[in-house]
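Multiple structures follow.
Bear in mind these aren't lab numbers, they're just calculated from the coordinates by the rules spelled out. Quick caveat: nothing in here was measured; it's all calculated off a predicted structure. Cβ atoms are built from the backbone, for glycine too; each structure is taken alone.
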Structure P
Amino acid sequence: MLNALEILKQARDLGSTATLAQVDQEIAKHNYDSLRASEKVRYEWMVWDKVSPINAIAPHLILADAPQDGEIYTVSVDGRTVILQKHDPEQLGFAPMTREQALAHAEKQVDSMVEQAVDAQVKDQVLRALL
């Protein structure tokens, strides 16, 4: 979520005379639920089948350092794989993941990426409106 004080500071650094109330007002003009939904359609997440190449990398190379008894998930943006997660990201070491864990972690990652993308869009629009 955006920090209105940080945006105000950036706006003032760029020469704006905006107030905190104006920043809050500009942020409030954006429908976050709609923006998130629009952004999220760009993402795809799945448990990898362990046979298909990813970004032209052969499966045996990807599997070389993966836990043998765990699942691997991928996250793609606009059809391009940007994340390949071989182990549970919330555990130390290379802890394997079940299918359910992999999908839950992947969706959590996507939600975080979507939030960051939406925040960046809104921040840019708010700053432009204040200048």
Structure Q
Amino acid sequence: MSYPDLIYRMIPIGSKKALVLLKDIERIDSSSKTDFESLIWGLLLMGVGLAQILLFHQLFLGILLVLVGLLTVVSSFQMILTFETNSGEKLPLPAVIFEKNSLLACQHAIEQKLELLARTESFA
């Protein structure tokens, strides 16, 4: 499993990797999370950007601040897929909320493989 390491959830600076074998996965949980600090910062940046446009007639700076604020607000809503191993270790896989369907499809596919693996091991 690999996912990007981001600054401000927008600028990639590397990636994090973890190798988990299918037989080592105990269960998979999915959840959504809101990062309220990012949400507030994004709303604040959008407000300052609008003030720059409306009060100070700084169109370029205002639009730039509004866009950065909007991206910060959008990225504050996350979907997290958590893999729990047989040893109790929890490995989170975070993604922006727009990737929710992809993560749920991944979770469903892995759960199907785990059920198939459990059935074949019970016959052996």
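Annotations
- Identity of the structure behind 31 (criterion: relative contact order in percent (Cα under 8 Å, 6 or more apart), calculated), options P, Q: P
- Of the structures P, Q, the one that 2.2 was derived from, the read-out being distance in nm of label points 7 Å out along Cα→Cβ at positions 14 and 102: Q
- Test item: Cα Rg over 2.2 N^0.38 Å calculated as 1.40, pick one of P, Q: P
- Top of P, Q by distance in nm of label points 7 Å out along Cα→Cβ at positions 54 and 78, largest first: Q
- With distance in nm of label points 7 Å out along Cα→Cβ at positions 22 and 110 derived as 1.3, matching label from P, Q: Q
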